[in-house]
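None of the figures in this text is laboratory data; all of them are computed from the coordinates on show. Everything numeric in this text was worked out from a predicted model, so none of it was measured. Cβ atoms are built from the backbone, for glycine too; each structure is taken alone.
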Structure P
């Protein structure tokens, strides 16, 4: 796969997981400083890793959520909580990831993640209304 094909495949997966609205917003924010970074994450995170056949998207999503908890990356965690629903995860699945992470990453990390997830759930409910 060449770089353009990897980018195109990555964009397809990125849209499927994160949703068109999020991706479109991120693309409108491109500028001279961040354009290359946006292309990089599209090619490699989405086009190289998320397109691999070795794991289902649900599994990749759970792993990503757990890693964002471990790394204390609230913004990315919240983004991936919302995205998890696009690929079929449920609130209960997300709760299980948080409980698992709380044991291995520490209760404070799990506690923060629980609050972050609740924020996302509340925002999603508000968006529906």
Structure Q
């Protein structure tokens, strides 16, 4: 996948995070509101990480992989929490940790890419 595809995917995650956050603020009641706020925050952070990885100077394969892992993880995590909050699908509580694992792997891959990069200031 290209850096442009990654940037677009990250940006779409950001847009979805805003929608989730807006619904949490204006249409949800507790405890759904708290779940949606958490979902939106994690998805936004990881969408931004994806865009950052896409525009990383000399974007290496490791950097792009990190972006895909992080943004996919943010999407899975947010979707699971949203399904719990809005549809009462508590079974999705078993899916949320998969998203969490992908986000963690994304951050670890960013660290790996940063250590290997020749374009990051030393």
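Can you say which of P, Q returns -23500 when helix-only ellipticity at 222 nm (-39500 (n - 2.57) for each DSSP H run of 4 or more, over all residues; to 500) is computed? The correct label is P. One of P, Q was used to compute distance in nm of label points 7 Å out along Cα→Cβ at positions 36 and 60, and the result was 4.1. Which label is that? Only one of P, Q returns 4.1 for distance in nm of label points 7 Å out along Cα→Cβ at positions 36 and 60, namely Q.
One of P, Q was used to calculate Cα Rg over 2.2 N^0.38 Å, for residues 4-75 alone, giving 1.19; which? Source structure: Q. The value 15.4 for Kirkwood radius over Cα pairs in Å was derived from one model only; which of P, Q is it? So the calculation was done on P. Each of the structures P, Q was assessed by mean count of other Cβ atoms within 10 Å over residues 44-51; the largest value belongs to Q. When distance in nm of label points 7 Å out along Cα→Cβ at positions 12 and 28 is calculated for each of the structures P, Q, the largest result comes from P. In terms of distance in nm of label points 7 Å out along Cα→Cβ at positions 20 and 52, the structure with the greatest value among P, Q is P.
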